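Q: Alright, structures below, take your time with them.
Only the coordinates and a few stated rules stand behind these numbers; no lab work does. As the structure is a prediction and not an experimental result, all values here were calculated from the model. Cβ atoms are built from the backbone, for glycine too; each structure is taken alone.
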Structure 1
Amino acid sequence: MQLKMQTSLMLIIGTVVSLIGWMFIYPVTGGPDATAAENAAQLMADSDLGKVGMLMGFGGMGAVFIGFLNLSRKMASGGGAGAPYANISAILALALVVMGVFTIGIEWAAAGASSAAEGTALMQISLAGSTSFTMACGLLLVLFGIGIILEKNFHIVIGGLSVLAGALFLIGNLSEGLAMGGFIAWLAMMVVAVALGVQTLRSTDN
C-alpha cells in the first residue's frame, strides 16, 4: 500500500468510524455542563456498549491524527513556506495519538469500575485531560492550516477551515459559555480531514 493511499484511508475512514462511535454508540450523552459523576453513571450503566464506542471513537481519531502526522511530515520535509508550521503540527499530531491511547485506558477502567466513586474519579481525570486534548487539537489545526495557506499544496479553503476549526477549539477552552464552539470545531475538523483525504487520494504525488 502506498503512503498516499494509507494516509487517505486514515483520514476518511478514521473520520467516519469516529463519528459513528461517538455520536451513535458511546452511551455518554452529557454535554459541556455534565458532571464527571453523570458521565460515569451513564458509562457504567452500559459498559460493553461504552467500550465499543470508545474503541471506534478513540481509534478513529487516532487514525485521523496519524493522517495529519503523515501530511505534516511530508510538508515539513519539503522545506517549503509551510514547513516550519508543519514541523510543529507533526509533533502535536503525535502527541494527540499518545493522549488518545492514555485516555481510552482511563475511560475503559471507568466503564468497569467497581463503585460509582471510583468511576467518577476516573472520569474526572478524563475530563481534565480533555482541556489539553482540545488545546493541542486547536494548535495543530491552526498551524497546519497556516502551512497549507502559505504552501498552497492543498485547496486554500481547506487551510482556512483548518485555521477556523483550530481557533474555535482554542476559544472554546476560555469559558464554559463558549463550549459549543468546541463541538463545532470538532465537526469542522472532521470536514477538513475528509477533504484532505479525498484531495490526497486524487493527487498525482505518491
Structure 2
Amino acid sequence: MIAALIESAKLILGFLPWFLFLFLPTDSWDRLRGAVVICLAASVLFSWKMLRKGFILQWATVAFFLFCALSLYGFRWVWLADHMGIIANGFLDGIIWFTVLTGKPFTLQYARAELPQEQWNDEGLIHSCRFIAIFWGMLLLVPIASEAFRLFYPHALPGRFSLFLSLSCIAIGSGYTMFYKHLKRRQREAMEKLSIAP
C-alpha cells in the first residue's frame, strides 16, 4: 500500500506546476504573468531529475510555461491571457494524448522508473500504462469542455466552479490510478501463485 502511494505521489509530482497554476491567482494581467513565472521555475526545480531522464510530460510542461512567459512578457499577448483557461487545459490534455498516440504513454515512463530494466517491455505493463493514460486523457476533456462553455457563457457558472471541477478530476484520476495499479498487482500475484502451485 505504501509503495502504491509513493508511485502515485511521483505521478502527482509530475503535475505539480499545473497544480500551482490552478491555485495561484491569475485574475489580472500582472498576477497571471507572475503565476506563469512561478510555474516555469517549479517545472524546472521540482522536475530536474525527470527532465534529465527525458520525461515527455516534464519537457512539455517546461515548454508550455516558457512559451507563456515569452508571450506575456515579451509580446504582451493579451489574447493568450484571455483564453488561458482553455489553452492550459487543452495543452495538458494534448500532451497526454500525444504520448498515447505515439505509443509512449506518459505513465509508462513513471512505471519504468520504478522497475528493473528487464521488465520495461512487458506487454502487460505497457497495456496497463496505456489504459491509465487514456483514462487521464478522457478525464481531462471535462475541464476543457467547462472552459469552452465559459468562453460562450462567461457568467453561467460560479467563479470557483472551474477550480472545483479540476480538483475533482485530479482526485478521480489519482484514485483510479491507485485502484487500477492495486488491482493489476493483485492479479499478477494471484497468477504467480497459480504458476508456483503443484
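Q: Identify the structure, out of 1, 2, from whose coordinates relative contact order in percent (Cα under 8 Å, 6 or more apart) was calculated to give 25.
A: Only one of 1, 2 returns 25 for relative contact order in percent (Cα under 8 Å, 6 or more apart), namely 1.
Q: Can you tell which of 1, 2 yields -25000 when helix-only ellipticity at 222 nm (-39500 (n - 2.57) for each DSSP H run of 4 or more, over all residues; to 500) is derived from it?
A: The correct label is 2.
Q: Rank structures 1, 2 by distance in nm of label points 7 Å out along Cα→Cβ at positions 34 and 90 and report only the one at the top, that is, the highest.
A: Across 1, 2, distance in nm of label points 7 Å out along Cα→Cβ at positions 34 and 90 peaks for 1.
Q: Where is mean count of other Cβ atoms within 10 Å over residues 82-89 largest, in which of 1, 2?
A: 1
Q: From which structure (1, 2) was Rg and Dmax of the Cα atoms in Å, for residues 66-145 alone calculated, if the value obtained is 16.4, 50?
A: Working: 1: 16.2, 54; 2: 16.4, 50.
Here the read-out was taken from 2.
Q: Can you spot which of 1, 2 the value 54, 39, 23 was calculated from, given it is Cα extents along the principal axes in Å?
A: 1
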